[in-house]
Structure P
Amino acid sequence: MGGLGTSLTYLGNAYVQTGRLVEARGAYEEALEILGESGDARQRYEVTNSIGNLYFSMGRAGDATDAYRRALEITAAASDTMGEITSRNNLAASLAREYRYREAL
C-alpha cells in the first residue's frame, strides 16, 4: 500500500488501538474515498476488512457482516485467494455472532 489512502488506513488502525472508534471509522471511510473504485483492490480490501473488524469489535455484527461481504466481493473479483479466505472466515464469524449458523457454514 502507498500514499494517503494507506496513511489513513494506518491512522484508523491506530485509532482502534487507542479506543477512538468513531475516529477510526472516519479515517477508514476517507481512505476508501481516496482509493475509489480505481484504487488497488488489495488496498480497498484491507480497508473494508478493517471496517468489518471495527464493527465486529463494537458488537455490531450486522454492520460487520455487510463489510465482510463487500471485502469478499473485492477479493473474489481480484482473484485474491488469501484475501478471499480471510473474508470468508470473518464473514462466518460475524454470521455466527448473529446466530445465522446455516449461512456461516
Structure Q
Amino acid sequence: MALPAMTNDVIFKIVFGSQKNERVLRALLNALLDLSGPDRIDGVEILNPYIDKEHMADRGVILDIKARDQADRLYNIEVQVAADPDYVKRSLYNSSAANYANIRKLITPI
C-alpha cells in the first residue's frame, strides 16, 4: 500500500493546518509567494476554515486552510490535485464567500 502524498487533503491539513506546525506553513507561504525581506511572513495564525451560512439555501464553504499573518493579511490555502472542470467556479465562490465574511465583520450595524 502506497503512502498518501502531501497533496492529500487530510495529510495537507495535518502538516500545514495546525498551529503547532505554524513555522512549516509560514515557510510554505514565503516560498510559494516568493516573499523576502520586509514582505516576509514572520508569524501565521491558523483560523477556523468554516464560513458560516447566512441563509438556509446557501452552500456551505470549508476552506482547506485559512490563516492570517502578522500584517493582518488573510490567506485561503487550497489543494487541487486532479483536473476539475468546476475548480475555477468553486474557487471563485469560496474566495468571494471568505471576502464577504471578512467585510461583514467590519460593518457596524445601525
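General remarks:
- Origin of the derived value -26000 (helix-only ellipticity at 222 nm (-39500 (n - 2.57) for each DSSP H run of 4 or more, over all residues; to 500); candidates P, Q): P
- Answer label among P, Q for the case where log10 I(q)/I(0) by the Debye sum over Cα atoms at q = 0.10, 0.16, 0.19 Å⁻¹, calculated from the coordinates, equals -0.35, -0.85, -1.12: Q
Each value in this text was obtained by applying a stated rule to the coordinates, not by laboratory testing. Only a predicted model underlies this, so the values are computations on that prediction, with no experimental measurement involved.
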